[in-house]
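Right after this note come the structures.
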Structure I
Amino acid sequence: MPKKSANKRVWAPYSEGPMQVSNAILEECRNRIEPPLKASLRAIILPLIRRKFKMKAVGEGVHWGANSTVVGAWLGNYTSFGHSTEFNGPVVIGDLTMLSTSVQVIGQDHGLENPNSPMRLDFPNIARPVTTIEADCWIGSRVTIMEGIRIGRGSVVGAGSIVTKDIPPYSIVAGSPAKILRHRFSTEERVVYDRRLYGRDFSETR
């Protein structure tokens, strides 16, 4: 019998679920994103996909990307992603977040500072951290995200970017490594937007 890979790392446990939008916004999604027949078919297919990939949970109206590997992921309502998406560790994606094609979440799977071991055999002995993409984000094509990163709500990540550190809410970032280009809203506009999408004001907590 072949031996298991020496690089089979355990996952850190999930401590929070996908960031959720208000019920009013979800009702808008039900009315505007897809017709009833398509919604009914999706309600049948999504549980099958969840079982196949052993996902933590799959929200309502998720748009599935073909040829994607998202084992163990926790997907919020009306999330969507294009083909060839790949997650190698625990990932939580909030409501309404959109991922384009070929988005990857990757880890640092080999050490490089151990003088007693070649990199090929130097595997981390810590659990894979949870990667969190909050609600209402837009992740462009071929974006690479380092595991353990948190991308704040309402952020936009430009195509081809490499995300190596946390991104504050409502940021527009791009590049390798990704850097903040600008913010989507003023402070006052953020309050209005948060109340519209989440029914609350985040200004006192984040």
Structure II
Amino acid sequence: MPDIIIRSTLHDPSTQPLIEGLISEYDGRYGADSRPGGARTELFRYPDGINTPPLGDFLLLQREGKTIAGGAFMSHDDETAEIKRIWTDPSLRRQGLARRIMSALEESAVSLGYTRAYLSTGFRQPEAVALYLSLGYRPLFDIDANPSLYRSLPFEKHIGAKAGHTPATPVYPPAASFEAATQRVKDLKATQEAKILERLTRHRSRSAA
């Protein structure tokens, strides 16, 4: 039976391997107390609906009924989709599964009208950095600087109607310290979260009208 890609949600049982895998990986690399509530709280910080068309999507790669990889995206604005939750089964890595999920997520984002993909990864995940660079994502940080002075490493890429265009977002300079980087990431996430939740509220209002 060939591998298949299915649409899911954060709370669907089929997503459980991805959730538990990400929690184990994030808490293992950064410590369960690196953020309030650990990785589990971070994974469930947004309400249902942000990863559902037309705002976002949540895709899983399955093999013989088992979830082996997955990822999602959510909406910042009419142009930008933020890709999140990229995961592959640790026993099946280096087989191109993350690339397949990334490609499927980009295709879905394009079908919903997005022209820019944004994502970030942690400073202790060099393999993720290598993956996104290989997929044509532009780092919004100094790749030669100490990654801990960013803590979160952001990337962007034009897709769909703007594919091949070079984005013009300024590159962030490194922070003065790890603590300063932590505060900057916290502030940036708060700004992004406000945009995401505002988009969801407006969508729900239109749908209810």
Structure III
Amino acid sequence: MTAAQYTALMASRRGQTPAPPVAPKKKARKKAAPAHPGPPSTPPPPEVEPLLAMLSAPGRHWTLLMPYAVELLTSNQRLHHMAVHRIRRQLREDAAGMARARRLPRLERAAIFYVLHPRPLYRKRDPGNWAPTAKHYVDGLVTDAGLLPDDNHEFLMGPIPVMGEPVTTGFARMSLVVVEVTGSLTSGNTETVTGIVG
């Protein structure tokens, strides 16, 4: 006699209707690994004119297509802190290396746009989610390569997110558009929100 038969027999003696037999649990199927996106591709350069039109006093500008990286940081990730540290260091080194290779001059003030070139997936994209990657690229440009005196609001506007053309194969890529700003980045208005000037 099986356990299920014994339970049914005891339930019938007590005048109870036996509970239906419980089906054995199915083993959870492992999710298939996502298909590799293929070899890296070079996206078309971003349109610079609309970005320059956003600034009041643009000067010279440079477009840097960052080196291909399988791992970029996004605000939606959950990574071990050691993995984050390793990726941060690589992003900074990549940006500093690009600035030196292109011989970017030291600037007084600049605006930096980061242009996301996403994978060719048919869904909505938010380039702001890649802000952690852009921040470490900017740290590499400013701190490691000496592009600006500092990355505070007096010297740097941005990094500003922009959606670019998608890549055809491979993982997402990012371009940085560095624009020299010849005027002031801060407002000339000395009155604060509270009306009290400190």
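Work out which structure the value 25.5 belongs to, where mean count of other Cβ atoms within 10 Å over residues 69-76 was derived from one of I, II, III.
The structure behind it is II.
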When I, II, III are compared on mean projected area of the Cα convex hull in nm², the highest value belongs to III
To test your reading of the models, identify which of I, II, III gives -0.45, -0.56, -1.34 for log10 I(q)/I(0) by the Debye sum over Cα atoms at q = 0.17, 0.19, 0.31 Å⁻¹, for residues 125-180 alone when calculated.
I
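No value in this document is a laboratory result; all are computed from the given coordinates. Given the structure is predicted, the values throughout are model-derived calculations rather than measurements. Cβ atoms are built from the backbone, for glycine too; each structure is taken alone.
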